[in-house]
Structure formats: C-alpha cells, structure tokens
1. Ranked on Rg/Rh (Cα atoms, Kirkwood Rh), which label among I, II comes first with the largest value?
2. Can you spot which of I, II the value 13.0 was calculated from, given it is mean count of other Cβ atoms within 10 Å over residues 647-654?
3. Thinking of I, II, which structure, once helix-only ellipticity at 222 nm (-39500 (n - 2.57) for each DSSP H run of 4 or more, over all residues; to 500) is computed, gives back -11500?
4. If mean count of other Cβ atoms within 10 Å over residues 287-294 computes to 18.8, which of I, II did it come from?
5. For FRET efficiency 1/(1 + (r/R0)^6) of positions 31 and 231 (r between Cβ atoms, R0 = 35 Å, to 0.05), which of I, II scores largest?
6. When distance in nm of label points 7 Å out along Cα→Cβ at positions 87 and 103 is compared over structures I, II, which one is greatest?
7. Can you rank I, II by distance in nm of label points 7 Å out along Cα→Cβ at positions 383 and 679 and just name the one with the largest value?
8. A value of 8 was computed for relative contact order in percent (Cα under 8 Å, 6 or more apart); which of I, II is the source structure?
Structure I
Amino acid sequence: MVENLQSLIPFFQPRSIALIGVSTRTGLQAFNILEQVLAGGYRGRIYPVNPKGGTLLGLQVYRTVSEIPETPDLAVISTPRTAVKEVIQECTARGIKAIIVITQGFADADSWGKQTQQELQEIVWNAGARLVGPNTIGVVNLYENLNTSFIGFLRKEADTAMICQSGIFLLGAADFTGGIGLGVDIGNAADVGFSESLTFLGQEPRVRVINLHMEGIKDGHRFMEVARAVTRTKPVLCLKTGRSEAGARAASSHSGSLAGEDHVFTAAFKQCGVIRVRDVEEMLYLNKTFLTYPSMPGQRIAVVTISGGAGIMAIDACSACGLEVARFSEKTREKLAAVFPDWMEVNNPLDIWPAGMTRGYLEILELSLDTILEDPGVDAALVISPAYLPPEEDPRLDISRTINQAASRHPEKPLALWIFGNYRHELAARMEKENRVVVYPSPEKAMASLATLYRYLHEIKGRAPGHPAVFTDFHEERIDSLLAVAMREGQATINEAALEILQAAGIPVLPSRVAHSTGDAVRIASSQGYPVVMKIVSPQISHKSDVGGVKVNLKDDREVAAAYNEMMEVVSARVPQATIKGVLIQPYRPGGVEVLLGCKRDPSFGPVLVFGLGGIYTELFRDVSFAIAPVDREKALDMIRETKAYRLLRGFRGQPPANIDALVECLLRLGQLVTRWPEIVEMDINPLLVDPQGAVAVDARITLHTSNL
C-alpha cells in the first residue's frame, strides 16, 4: 500500500510537467492546457511538446518527449486518440512514471477504443508507471496551484477532496462541495481508480472530507476494503449516478462504466461507511456540515424560531430524520419563563418573537441560545430567523454576530440556521465567514444534515472492523462433487441437489426424496411419516405453486396418491413444454416464519446476499435487504432488522419468537458458500422456515455460471 501511495505523488505534487499535444492556439475557446497551468500559478518546470516546436506563451516547445532536457515527473497527453499509444510508449521509454491521458474515445467509445485502452494499460503496467484516464481532465491540487484541465474554473480552496468520473465535478467544486483542495478525475479508470485514489487522499492530512462521483466501479471488494479504513477517520460522501436504466446506459457510453444494480451500490456503501448523497445540493451541505461541526454529543434537537408555524415544520423534519425533539430541563424552562410573556409556555420549538418584541430581539436570541445550549438534554439547535432588511439598515435584526458568538461559546454542540427573506444570501455569506454556523436552505435540509453528522460520528467514525464468521465444518468435497456433476451434465440450474449442497454447507434442510410414480410417492410418504408436502420437480418450473405444483398437509396414503395424480395432470396441462422429473416429498412442518435467503453475483461487488419475507410473499411485498458477502454477525442481524420480516420473527400477535440466532447462522454460512464457490451465480432458499426451534431450508435453487458448463 505504501508503494501505491508513492506512485501517486507525482500526479498531485509534480516538480515538472510535460504537456504533450498542447495546442498552439491560445485565448478564449482555445482550451489550451498550458494556459490553465500558467494561470493557476503552478511553480514547477513546464515542458510543452508539439511537433511544430517553437515557443508558446514564453516557453520553449519541444518536438518530441525525447528532446526534453530532464525526465518529467508527470506527462499530460492530449493528442488525437490514434497517437496516444505511441506517445505513452515514448513516455515510458523516457522513464516517466505518472501519465494523464486527456483524450477521449477509448473504453467510452467503440471496439477499437476498448482494445486500445487495454493495450495502454499493459504498456504502463509493464513499465512500472501509473495512468490516470483516458477521458479525463486530470488532477487538481489547489494547495500547490496545480490544475491539468483544459478549462478554467472558479478556484475556491477548501479542505475537501474529489474523486470523480466526470471533469465537471472538479470544475464545479465551488458549487458542489463549497471548494476543493485535491481532486482527480479518473475518467475511464484504465489504471488508477477509486481504490488507489481513496487510499491516497485518505492519508492526506489536509483533507477532512472526501467526495466521490461514481458512475460504476470495477474492483468493488477492494474499494470496500479501502473505504472501511478511510471512513473510520474522515467522512466519505458519494454521488452515485446511473441509478435509472437510462442513466446506466448513459454512464456506460460516458466512461465505459458498468453502472450495476443501484440497490447493490446502496448496500455496499452502507457496509463500508460511505455516505450516499442523492444530489449535489445534499453533497454541498454535508461538506459544510462536516467542515463546521467537529462534534455532536447526541441527537436531541432544539428549535429556536420567530414563527410557530416554521417551528412545527422543523419539528416534523426532526422526527422524519430519526432525530429526537429535545425536552428542556426545569432549569431551562424557569430561566426562559422569567423573560417570556406570562401567557406563553416554554416549549420546543421555542418561539422567541413575542419576548423579542418587548425586550429586544437580539437580547432574547442570545439568552435563549445560551440557555438551551447549556441544557444537558440538548445536543444541537436550529435557529429560524428572517432576513427582510440589509443588516446595515437595521442593526437590531443583524443576527450574524449574536449567533456566531453563541456558537463559539458552545463549540461541542452544532448551532444551525435557516433564514428566509430578500437578503438571506447576503446574511448567509456573512454568517459563514467565521465557519462556526451552517446556513441551510430549509429546515428539512438542516435536520437531514445533522442526522447524517450524528450517524457518522457515532456509528461510522472509529468503528472496529468486522470479521466474517469462518466455518470449518463445510463438506467441501461433497459440494465440489455435486457442482461437478451438474456442470458435467450441462445443468444451468440445480433444483433437488441444491438442498444437498446446503446441507453440506451446514445449513439444516428438510429431509427430501423424489418420487417417480404414485406408488413411489405413497411409499416415501409413509416411510417419512405423515403429514407431508408434495412439490413438482421440473427444471422449467420455478414458481411451483402458480401452476398447481404444491400440495401441503397430506395426511395419509389416499391423499398422497390422489395429490400425485392430480398434480401430474394439472401441471402437464398448464405447462405442456415442461419436463417433469417427478415430485418431491417432504415432512409437513406448519408454523414458523417463511423467509427468503438468496444470492446474486454482481459484476462489481461479487456475491450479494438477499434476505426478506419468503414463500408467496416474496414477490408480493418485495421487502428485502441486501449485503455484500461475506458478512459478519452484526451485518447479518442488520439485514434481518431492515425488513418487516423482523417483526414477525420477534413474535407477532401472540406468536412465539423465532430462533433468530439460527437464521443469522444460515446467512453467515450462505455468505461463505457463495464466496468460496464462484461458479454459483444465483441461489434462492425459499422458503427457509424459522421457528422457535431453529431454521430449516425447505426449497432451494442454484444457478451456475454458464462458462462452467
């Protein structure tokens, strides 16, 4: 990892830069990288390269890389795409170890571009070099006046970083994050991607918040490993685009990214501590929140307002975000009641307007803020105030000094502000200069930001890394054998043998046998003991109950024989194209909660575990949770708690609680199974029956990777 960090230093702190393919045109709309590098105040040595030679903006232009009098730390290539490969070969031959390719038209384009990008990757890897791009604007380091973009932008320095797949997030950082210190547009990420960049920026002491714009990712597991480490020390925010089907297609054409299923990214981010944002406004205000408030002792919020209606809005937002409405102590109530009108109760939200009209608005505001922030039952406060006049026109309503001073006296408790009126922007700019208070655009945005701050400080920052359970009692040879038989026979789907594989992985299963005739069914049922369940066996039928392929609570030989004959007739009529291989006979086990355990292999993150209500309710309610396998015990419990099934499992309307520990173990074992055997691309255990005694798999299906057949 240290080696990786060292290899990225020349991108952000180059002592010399070669600008290869730099345009000889300058001025407006020339998009000249050299102009931007000079305008930014870069202090290192600059070597423009263009076959025409000559001079440009007072600098000598070299015809080839080999003419440069030293080996530059960094090469920035902006030639036509057909020339990029040859130029990279020249750079690596010269010993340049850090290369940025601005040029588009590789994995983001046609088959030639995809193939050529692979070749570029191999060239830099073989040379021990690193590559950012192609299809990028490169890097930004405003701490050291470096900008490799061909477009100028508003330079606003802040202790934040950005890793993105579109240059607009570097160019627009002043609007999207409130400023930037370091940033990299990884573009198509042929070499340097999210994981390497996050590792580097995570160890940069000047960076306090890291922002990501992500269209897709290749090394999902590696990214999660890095993110778990980084988020323990500083917040990482991610705007994941390509959420919709149309957006995913656009992401693929923009950066060659595979956007993947959106819920998988949400699950992955949650597991590794990355905070997902929905838009750039949320990203902006969370950056301000994290940079302004170093602590928040709890989640009890007080609201100080000049309007009862606005205060109720804030209280609604507080509750909706999972925060608590603070209850003022008796001491707080008594102190405020002494200056409030006799007819007015001291409550949260605290409406200070009546008292302010008689005793002076700023005086009452100051007293109220100090009083509630000294209350041990208050962890943060939101002030709601108007801005209808310029502060200099009516100093009695200039709240900026009063609120900032109150915030400085109570730095351990966030003091937030929502202002409205004609001069809200001017007042907000004045308020935020001292970096003690964030002015939010609405009470909803304020409460959502404070809720995220609390969650990061108390649930993500400093948390101990989890360790997935490792079971040593798997019968690996049995699993290998069952999978090998299926692949040898060309089975893309495993049905009956799926339960055997689960049993070999230590997951309890109901005893099951396949019957091929009426007499067979009667013999098996009577030997197992009544009552029994009967299910159709066919590789073409997934939802057995939909076609009459399930019979339950069969109590004797007569019912079994009748059910067998009826099932064969009905299923054959409803699904004439299906190959029926018999019926499965199992003991009937009433009661308990039917849940779904499953897995689907994701191209970015590998096996993804699925949990939810099972049986016929799976597709009806679609109440499921996801996690990237393998998981630890706490994450398995989280998966269960996130669903409505959890209420049923705890015991609902007089039902006894189910054995949740047994269910957790099944999730852990399933995670180990699908991680260890990558040929399994999908698996459904539906239902897994969970009752007070334990958990048992009733039905299962496995889908194999077709390349293994």
Structure II
Amino acid sequence: PAPQAGPDGVIADAREGDDVVVIARRREERLLDVPIAVSALSQADLAKLQAIDLSGIQGAIPNVNLVQGRGSTTSANFFIRGIGQPDALQTFDPAVGVYVDGVYLSRIQGALLNLFDVQRVEVLRGPQGTLYGKNTIGGAVNIVTRKPDLGNFHASADVTYGAFDQVLLNGYATAPLIADKLALSLAGTYDTREGLVTDPLTGRRFNDRNLWAGRGILRFKPVDGFEFTLSGDYTRQRNAATLGYPTAPLLRTSLFPAGATVLVPANPFGPYNFRAATSLTPAQGQRLDHWGIGFTANIDLTDTLQFVSITGYRKLDPSFFIDIDASQFFLGDVFVGVNQKQFSQELQLKYNGSRLKGVFGLYYLNEDVRSNQTAFGNDIFSFLGGPVTFTRLINDFQNTKSYAAFGQLTYDFTDRLGFTAGLRYTREDRRYNRFTTTISSLAALNNLTFRFPDNLPAPLNADNLASFDAFTPSFTLSFKPNRDTLVYASANRGFKSGGFNGRANSVNDLTLVVNGTPTIVNRFRPETVWTFEIGSKASLADGRVKLSAAAFYSDYSDFQARVGGGVVGAANTGVFPVINAGRLRIWGIELETIVKPTRALTLTGSFGYLDARYLRFDDGRRVPPGTFSCNPTGAAITCRPAFAPPISARLAGDYVVPIGTNKLTLGLEGRFIDKHFLSVDNRPGLTEPGYALGNAYVQLDFERNFYVRGAVKNFSDTRYRTDGQEFSSVANIQTAYFGDPRTWTIGAGFRF
C-alpha cells in the first residue's frame, strides 16, 4: 500500500507533526503519554517499510522477531524480547497476543494478516497480563483497521507489479449512507507471486503467494455518545508448498541389522540459492480459509463513564502439506488439516475523571480446535536391506474455555506525577483427546495405536482436563517534568497457559526425568514472568526530535520448550517431549528515535540489545538430575533461547524534493539482526550468523492525488535464515527456512 497524501499531495505521516494516538492501555492516549514500551506504525510507516503483510515489520522494531515459515505461509509467530511460541502446533499457545480491533486471535495460523486496510499497528513489548491477559507474556500486537467516515466519501486504489511476476491490487472506499449517522467501508486485496524456490530435480517452483482478502465495516452513530461497529472479513489463500533446506545429513535407520544410511547430505545443492527438492506432488500445496465477524458497542453513560462491548466470532480452516525434511524422500512429509473456531466476549467499563482514570472488565473465550494429520515416512526405516513403508494417522481435539476479570486505575497526584495499579485474574479449562495409529509393511511397526489419555496408566488414563489460573498484577509510576517528556518505572507479571503435548505418539513422548526417575508427565505447566522496566519518552525541538528509551529485566519461570529426543537410553526415534525448562533471565535496552534535521529530511532509527540466558535448564531427557544440555554437544547451560538476537537495529532516511507542485520522496533503510538460534536445541545448522538488509523506494506524488512508486527490497541479495524445523529424532531432520531474495516492484495509485 502507498502512503496517504495530505491536501497538497505530500506523504502524510502521523509521526511528523501531529501527536501519535494509540490504544495500548485500552483508551486513546498520546503515544508520548503511555508508560509502556510500545511502537506505533502508521499506514505511511508500513508503506515505507514495504510491508504487504505483518512479515514486513521484521527488523523494524527493536527486540521484535517475526518467525514466518515452518512450512506455512499463513503463520505469524512473534518473538518479543526473546519470548515466543516454542512449537507451531495448535496445542501450544502463542506468547504474543495478536488483536484485530480488540478481538484476540488464538492461533498463529492465519495470523500473518495482510495490511491493506490497516490504519495502525501497535507493538507492545513486555508482558501485558493485566489489560490483555493470558498469552501476552512476551507482548501484544494491536491491529487497528480504518473506520468508515460518517461525513465524507473517500477512496483509494493501487496496482503493483514486481519480481517473480508479483501482482498486487488494493482497493478501499468509504461513504456515508446517512450523513453523520451511518457509514460503510469496503476494502479488498489480491496478491499473487510466482515461487521463489525451484526443485532442481523436477523444475517445479515453490514458496509462492496466491491470496485475496476483503473486509467490510458498518459504523452507526445514531446520537452523540452511542456508536456501534459491525465488521466482517474473509481471507482465502491457495498456493504451493513452502520448502526449506536440509542443514544436516538425512538418515535412514536400519532396524536389522542396526545402523544408519545417509540418504541426503547436508546442504545437498551447495550453499543455499533457492533450490530445494521435495517428494510432494503438484496437488499437495497449502489452503487457507479464514473469516470472522466482530461487533463493538461504545456507549457514554455519563460525561466520565463509558461502557464498551467487544464481541468476536472467528473460523479458521487451514490445510497444508509440509515437506519437513525438504528432500525427495519420504522422511518428514506431513499433511495437516485444522478446523478452528472461537467466540470471545469482552465487557469494559471505563472511567475518565480529572485525576482518576480506570478500566474494569470481564472476558470470556471459548475455542474448539480439531486437527487431522497424516505423516508419510516410507524412507525412514529399512529391514534386512529392504524398504519399510510407514504412515502415521493422527486425530486430536482440544477445547479451551478462558475466563477473566480485570481492573486498572491511574491516579494523578499532581499534573506531573501519576501512579497506575492493575490486577487480572484468569482461569482456563482445557480438555484434550488424541488418537494415533500406524500403517506399515513391517508387522512390528503396524497398527501401533496410542490414545490420550486412555493408554496411560491409572489414574492418568482418565485425566484429559487441565485447569490453570493466575493473578497478573501491574504497577507503574510515571513522572512528566513537562508536557512532552515522560519518565516511568513499572513492574508487570505475565502468564502463558499450560497444556498437553500435541506431538505425543506414545508414552515415551510423555516420559521425563523427575527427581532422578523416569516419570510420565502428561501435561506441561504454565509459564510466568515478572518484568521490571524503566523508560523515558520525549519530544524535543518543537517536535523535530522524538526519542524513546527503555531498559528492562525479566525473570521467567517454567519456560516451555519442545525438544527432540526422549530420556537418554530409552527408545528415542520419533519422540518429541515438552519440558518446563526452568528459569530464564532476560535483560536489555531499547531505543527509538525520529529526527527531522530539515523540513525535507526525516531520519528514523531503532536499536535493541538483548541478553537472554537460562539460569536453570531442567532437561527432563537426562539422568541424573543436575545434568543440563539443550545443546546435544554442549556442557551445562551453554545454550541460549531461540530467536533472541543480542542486537537488532534499523536506520532509515526519507528525503522530499519539491518538483513544481509535485513531490518526489526518496527512501533508504538498513536493518541488522545479530546471530541467533532457530531451535531450542542449539543445532549448528539451525543458527543464523546474523545479517544486514538494505531497502529503498522512490515515490512521485502528483498534485491531483495520483502517485507512482518504485522499490527494491534486500538490494544486496543477502541469504539469511528466518526459521527452523528441528525433528532430529526422525531421520536427523534439521531444516532451515530462508528470507526472500532481492525483489523489486513498480506501482501506481490514487486516493481522494
């Protein structure tokens, strides 16, 4: 999407001049007044980042990593300050909550949203346990869509063509149906691109895009103080599979005589150059249907009291094939079909007095997730030198009911000094059932059936219901020496729900070492954190310099980790336990700045430093207790948390050149992400050594609200890893996924 223009055709940006308004604390406030580490990206910012979907903000915000891959083009797994979801499976909860107009998206699948009608994206760093609740232990992402205009007609459209035959079409229109009372907006996008990856064995292409989406919003304001919004959205995606690249030798295991054979060497086609093999057929691609309905009511009860109701229903139906081993052999080929639906209701009561402000609320979520999977492994085993066919069928179901009550009050002792305290209570009930069976040409591997919880010994065989609850308080002291400067200190507690291991295919998957003894652990515990933060925000030199800084210390307990391989010495082929790894300490700093040294030049910069370490790693795979690994070749606590680069930085500049009554804007940016690991087990092949990317754009805005634009992303054509699949207990699978190569686009659009 292109930036929106003001009356004179200049690219408009809420960061330049006007105060940025956010809803990070569930009420509209100037960004400068919010005592939270939050970054707000306006529509113009997103255009400068060339962000078609949420993946475009990767590297633009300090200490924020967006993991998009793992064989799916529809997933968005945010890691903020080193904390994210340890496994893409639907039985694991995200650590960063994604909200669209206040409605929570429960799954990372389908959360890689296109930004065609987005007014603003807010990224809140650090636990948001009081106002946002469970599964915001790392932070929260608020997506605010463009609302219909009650008084005027507006429309915009753009078309873009680019490398790999990319075609992108966007359209938006809003019009009043009854002046100042009822308005409608409609928006749509179509996005297609040829595949980036070629299979050299067949010539077929993968890692493509084929998506269209739409949203309609009806806004009704019968009288002042009463406003209702009804929205509906739909996304449809159909594309080929997403391929990674094997970074370790792929092995076939001989059951008799015992041994292993290398089927595929590491990096089989040399250094990665967007070539990878697959055993998938042309029909085995990816499909997604994702839709939702939302209703919001805002009612002013008095001049200081407001009632808000946010209702959401969403339906998610992804089905996709994943070649986890990224080879021509059947080692880790999986079909995953998911049927998910959720209903959520939130009620808020907001008070806005002269010195006292507050919000109180109730929240309810009911989610059903059904999944069916088929894993094809005809090349995993051999017996007496002959092949062994092997297929595993999996069906599971999970229901989650979540309840919460919360409140937060802010009291201003003076015009400069304020104190905020909040508390949330969350209770969650989770029910889970699982059935797996195998089909094999070898009798010993055929019909290996496992039912959860039925096949566990008593009394665990009747235990498929888990309940978790938590109190998540927050405290903030803020001081404003003047209107445009804020200093704050805060303490916040976060909570991520526990659950069941959605990869358990046998009792071995649930067996861990407890107090020196192998024990069946049928669930993993919740993860909690206390984060202590100090920060400052300032607007200087008549708004030409804007600064924000934060320093934080986080202490995590019962950190959840999905690892490969079971208890040492036991049968470990195809075993994927989930462990509460122990204690994790993270501290760091974050800096963001916007500087306008001249009327024509705008400089934007950000810097994040992160020191993430395990203080204790209770590796339940190892005997005796007290031995640690999480790196198969490492010593005690030598490993680091995944997706926690020590340094993330960005520097960008935009220069506006007047050309008569028109404006030419030149933009250049660089992003740097430091070395980091892509798996809990710090495998050498699943390590990103660090990378720098450069992007540029040029846009000519004409007087009559028409523009043309050209852009380049990754102009140095850098190869860099974005994600990894670690299933080393199956054929030694360790697959890396890579970011896009150099791409270019040209486009044109209008708005009025």
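1. Working: I: 1.07; II: 0.96.
Comparing I, II, the top value of Rg/Rh (Cα atoms, Kirkwood Rh) belongs to I.
2. On the way: I: 13.0; II: 19.5.
This figure was derived from I.
3. Numbers: I: -11500; II: 0.
Answer for the origin of the read-out: I.
4. Details: I: 21.5; II: 18.8.
Comparing all candidates, it corresponds to II.
5. Working: I: 0.45; II: 0.90.
Of structures I, II, the maximum of FRET efficiency 1/(1 + (r/R0)^6) of positions 31 and 231 (r between Cβ atoms, R0 = 35 Å, to 0.05) occurs in II.
6. Numbers: I: 0.6; II: 2.9.
Comparing I, II by distance in nm of label points 7 Å out along Cα→Cβ at positions 87 and 103, the maximum is at II.
7. On the way: I: 6.8; II: 2.8.
Going through I, II one by one, distance in nm of label points 7 Å out along Cα→Cβ at positions 383 and 679 peaks for structure I.
8. Numbers: I: 8; II: 12.
The read-out comes from structure I.
Just so you know, all these numbers are worked out from the coordinates, no wet-lab data involved. Quick caveat: nothing in here was measured; it's all calculated off a predicted structure. Cβ atoms are built from the backbone, for glycine too; each structure is taken alone.
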